[in-house]
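Peer 1: Each in structure tokens, the structures are laid out below.
Each reported figure results from applying straightforward, stated rules to the coordinates on display, with no laboratory input. Because the structure is predicted, anything quoted here is derived from the model rather than measured. Cβ atoms are built from the backbone, for glycine too; each structure is taken alone.
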Structure P
Amino acid sequence: MPSDRPDPATFRRIWSLAWPTVLYSVLELSLGLADLVMVRGLGQDATAAIGLTRQIAFLLEAAALAIATGVITLVSQGVGSGNRQQVDGVIHQSTRLVFLLGVPVTLVGYLASRPLLLVMQASSETLSHGVPYLHVYFLGTVFLWGNFVSAAILRGTGDAMTPLKVVTAVSLLNIVLNYALIFGVGPLPPYGVTGAALGTVAARAVGCVIYLVLLAHGTRHVRLRLRPVWGLDWTLTQRILRVGMPPALAGIARNGARVVFLGMLGASALGASMHAAAGVGLQVRLFSVLPALAFQIATATLVGQAIGAGHLDQAEALARRSVQLLSMIMAGVVAVTFLLARPLAALFIEDPAVVTLGATVLRWFAVAQFFSSVSICVQGALMGAGDTKPILRYTIVTQWGLLLSLTFILVEFGWEPEGPLLAWVLAPLVQLVLMQRLLRSGRWKRLRV
């Protein structure tokens, strides 16, 4: 059993991969906050539309994990073991999967845009903003997935800096395009909320072109050679999806539960006010989850390389050190969120009463985020080992079993807004307990993919 004493060298190794990914995620998710700020003057319905559509967009992004997670695991293990053939094979199969899976997802998402918003109890005014936004967003599925998977390929080799450079360029372009298309500039007419989706899709398309050029040029570990989209290697594809599908389904289950959760809030006595407050809370929460997502990727990469090289004790030590370092960081994030809750709510909401509600939501979400973030970091170790099935199992139990049932009961008893927020905190706490128990068992190190 590895020692739990602090290990500065290991901390530095984890941080060297984590910090570029933190900045990457900051740039990615700040775009959602920028959209909220830009549409603030268009009214509460526009704000609610951005908040609700982003939750549906996360379903699409979670589906991309089915490819990206398997890519990180198999590329990192291939690099660790020196298996260049596995690395090359994973690159080619993953780029093909982006097209073969992305096209049907685009069609289904386009047709389901309005029904999904109706499930979330969106008002008719919110629907008028949200449905066109989702139509455009789903049409850009292949570009979105292309960015996700390309970044995963590079991170699996230990290169976190190149994705950071690409996303910096894409994010700057995205903000410029969103502003121009939301409000209209020169000959461009104002498209309102729909303009935010148009700008995002256009910027993602540019990002895909940049990644294709970089991968075709090649690095020390990877190089993409253009081949036909068809002709899948089914054995390798199954390996990618066997590792990637459980976290992807877990992400879909988690965000699907949040869609239902928001629907319950919309049907409650607080209605649209709770929707607006929760929408802002979810956006700010995404900012606080960035360190966790970065540590998840860094942990998966380093654990995968250690397991590929046969260093199982080192893999466990890396997992434990990641959890320790992230816990310290998240304690600071929670403290800052508590202090700045009201100013943050006021940044996105004009109504003073809703601002007060938003500040309450932010504080509860901050507590929940500590538990959720540490759990996400533990999941990174399981991803690196390829033992991802428990992630799906625990997510279903805590989100659909605990969160939704408890929210329904407490709302029925009229305990608002504290009841739903208490359920929001308890669900990730239970999941963290389950994940830590699995990590300490060590069973995940014995899996081979």
Structure Q
Amino acid sequence: MATTSGEVKFIDVTLRDGNQSLWGAAGLNNEMIESMLPFEEKAGLKAVDLLASIHMGMSVRYFKENPWERIRIARRILKKTPFSFGTTGRRFIGFRWMPDSIMELVYKCMAANGMSRAWISEASHDIEVIHRNAAQAKKAGIDEFVVALCYTISPVHTDEYYAQKAREVVASPNVDTVYLKDQGGLLTPERIKTLIPTIRANIGNLNFEFHSHCSTALAPICYVDAVKMGVKVLHTAVPPLANSSSLPNIFNILKNIRYLGYEANVDEEALDAMSKMLAGFAEKQGREGGAIAEYDVSYYEHQLPGGMVSTMRRQLQEMKMEHRWGEIVEEVARVRKELGYPIMVTPLSQFVGTQSTMNVISGTRYKQVPEGVMQYAAGWFGKPTVPIDPNVLDKIASLPKAKQFFNQEFPQKSIEELRREIGAGPGVSDEEFLLRYSMSDKEVDEMLAASSGRAAQAG
């Protein structure tokens, strides 16, 4: 076909989102990632999405590896390709809220280790939090700060809602890029026809990127249509960490857009070599790769991210309660409505999913309420898009533990105060302090001991 104007560029999410969506962030250790990064460097990508806090936690707990070393490995190999870290803006490792001073130090350590791109996926689209993180990142030396507008379906998440959020996001001079993030794979070709132009019309001259998961099988179609609408940057993955609940297969997208006449200066041989290496890792570990998903209308009911669906079903299976999945799906939709239609992205999707599971298993709704839901109801995770159901809010607020969250502001402490609280003296580096503040001393001690043992063997 005739060549059209414009080159399409790619953000590779294999190591971060592909690994997280299909292998629970536990499939790839530092050595494996080090072996694949040369192919990422050669591929001609706009950027590599390297890791988020969940990968850092898994690195410590599962692999007994220093997660900061993964970033230093990337800095050593990726000379021309930027690599990124992702955050929700309120937390580091785990699901508890962190003081602003912690996030400021996280960006400082990321930049010091060569991270040049950072993105935020703030579940409530809290503009104050987004702008604060953008300023912290730029102050630390991050070159490109990227803001996700997270897609969801509800009576209030209309085109005008996203137009307003886009205008608010770009009011900060520290934001460089906006991307439409469809973590649930809910977008349809019909929906993007108005949503993408609406967002792009309200972000001025900022860069725009598109990110959608394959949970309902429609993402590859949406990608091609998005390119036809002028979108020039797509988030994709390399098999076997593409498709299913992950993102579209870059080889499929390349084939389709090139057939339509669009240019993409990507080295497919390098990505194919990386794909074969990943397939070898999967075979050795007995892990399944992504497959072309069948259309599943239930996703539009529960809206849970694909990786979370697989985790919840596995946990139910372990409890011999997999037969109750249908009840939980119905309860998720009900709880989400009662809680003011939170967007189903980390950590709010985990809060809704956990609360729904507790409601079904206990047999009494809101008899048990996780701490995260209490904090959300108290406003610690931003203002709900619509008010929480008054009856549900009363049930949550009346719980004894909830009283410590309602009508109280989260304490903002300095790094010096936090170091004293956990006994991290001057001899503890900032990197180690962040791990110890976010995780248990036992986990960090075991990781450090294992790392020292590996270094001694290598020496």
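Peer 1: With log10 I(q)/I(0) by the Debye sum over Cα atoms at q = 0.27 Å⁻¹, for residues 83-138 alone coming out at -0.98, pick the structure among P, Q it was computed from. Before the final figure, lay out each step's value.
Peer 2: Details: P: -0.98; Q: -1.21.
Answer for the origin of the read-out: P.
Peer 1: With relative contact order in percent (Cα under 8 Å, 6 or more apart) derived from the coordinates and found to be 23, which of P, Q does the value describe? It would help to have the intermediate numbers written out before the result.
Peer 2: Details: P: 23; Q: 18.
Attributed to the structure labelled P.
Peer 1: Compare distance in nm of label points 7 Å out along Cα→Cβ at positions 19 and 323 across structures P, Q and report the one with the greatest value.
Peer 2: If we compare distance in nm of label points 7 Å out along Cα→Cβ at positions 19 and 323 over P, Q, the biggest value is for Q.
Peer 1: So, one more: Where does the value 150 come from, among P, Q, when volume of the Cα convex hull per residue in Å³ is the thing being computed? Write out the running numbers ahead of the final one.
Peer 2: On the way: P: 130; Q: 150.
Source structure for this number: Q.
Peer 1: Now for a separate question. With FRET efficiency 1/(1 + (r/R0)^6) of positions 107 and 347 (r between Cβ atoms, R0 = 25 Å, to 0.05) derived from the coordinates and found to be 0.85, which of P, Q does the value describe? Please list the in-between numbers first.
Peer 2: Details: P: 0.10; Q: 0.85.
Among P, Q, the structure yielding 0.85 for FRET efficiency 1/(1 + (r/R0)^6) of positions 107 and 347 (r between Cβ atoms, R0 = 25 Å, to 0.05) is Q.
Peer 1: Given that mean count of other Cβ atoms within 10 Å over residues 147-154, derived from a single structure, equals 25.1, which label among P, Q identifies that structure?
Peer 2: For mean count of other Cβ atoms within 10 Å over residues 147-154, the value 25.1 is produced by structure P.
Peer 1: If helix-only ellipticity at 222 nm (-39500 (n - 2.57) for each DSSP H run of 4 or more, over all residues; to 500) comes out at -29000 when worked out from the coordinates, which of P, Q was used? Could you put the intermediate results ahead of the total?
Peer 2: Details: P: -29000; Q: -15000.
The correct label is P.
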